[in-house]
Structure I
Amino acid sequence: MLKGIDRLLHAELLSVLCAMGHGDEIVIADSNFPADSVASSTRIGKPLRLEGVGIGQAMQSVLSVFPLDTFVATPVLRMEVVGDPAKIPVIHQEVQAVINASEGRDAPMGALERMAFYERAKTAYCIVATGEQRFYGCFILKKGVLPEPA
């Protein structure tokens, strides 16, 4: 155990989050996401798992140590609802609240069509598979930088 580190951030996940550089992307996905097949194309080559953990809790844990990129307009992308791309499901609203709280500001999400999301996910550094059972709980986060020391 480590002091001040969220208990969900196991050693392998912490190592990946630390190793990622500015502009690298990580996918935090629901239990329906094809994590194994998509992860085979990523830098890590396999999914990391947060079994039994909902997407909101997973996002809150990751964002407790992960700086989002401030050089892009939308450092978080969500998977669009098939057939209704403008729809913002409750799960997206919940994650938006987590992002805003973590950043201390409004940090709007971008959106990708489902198949485009899968293709983008293949280029990610890592896939984190959660136990989230609600549909469209799939997000891509772009890593930012820490501010210079004062």
Structure II
Amino acid sequence: MAQFVYRLQKVYEIRERKKKEQERRVSEAMERLKQAEAAVVAKKHEIQSVRDNMFNSPGFMLESHDIFIQKLNDDLEQLEHQVVVCQEQLAYEKQMLIKATMDLEALEKHKEKAREEHFEEEKMMELKKLDEVASQRYFRQQQEHLEEEHQFEDL
């Protein structure tokens, strides 16, 4: 029996690599999102800390605290924007992963179908050989039977 060789094996391997690469990109995007969210939480904590310290500071420092809190709020807005960008990037990478997975699954189904067709073809060839052997055997038996009849008639 001949071994099954998938003619699109190289394409299959490329799609497997693309899927793995996309999984890596999704995990990287998730990590960037977590870092951005952690930075937002840290900045909010810093703002709260400055506000708490503002109540304990002398009056002439209030204006500088306000300026600093405004700067921290601007930084917080930038970080929140970065979180939104990271979320969009993660959504895009997930969509690409879904597409890569679907492409690979389609090729897996094709490969399985090709494998089944190969084995069916092998089975048909084997049955054809067995039929041929059986017909030759039958023909030989008929020849031997005729020869025996001829020998029997000659006696």
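Work out which structure the value -34500 belongs to, where helix-only ellipticity at 222 nm (-39500 (n - 2.57) for each DSSP H run of 4 or more, over all residues; to 500) was derived from one of I, II. Here the read-out was taken from II. Each of the structures I, II was assessed by relative contact order in percent (Cα under 8 Å, 6 or more apart); the largest value belongs to I. As an exercise: Rg/Rh (Cα atoms, Kirkwood Rh), calculated from one structure in I, II, equals 0.93. Which structure is it? Of the options listed, only I reproduces it. Comparing distance in nm of label points 7 Å out along Cα→Cβ at positions 96 and 112 across structures I, II, the highest figure is found for II.
Identify the structure, out of I, II, from whose coordinates semi-axes √(5λ) of the Cα gyration tensor in Å, for residues 24-79 alone was calculated to give 20, 15, 11. The correct label is I. Comparison across structures I, II (criterion: distance in nm of label points 7 Å out along Cα→Cβ at positions 64 and 128) gives the highest value for II. Consider the structures I, II: one of them gives 4.1 for distance in nm of label points 7 Å out along Cα→Cβ at positions 16 and 136 as calculated from the coordinates. Say which. Comparing all candidates, it corresponds to II.
Computed from the coordinates by the stated procedures, all read-outs in this text should not be read as laboratory data. None of these values were measured; they are calculated from a predicted model. Cβ atoms are built from the backbone, for glycine too; each structure is taken alone.
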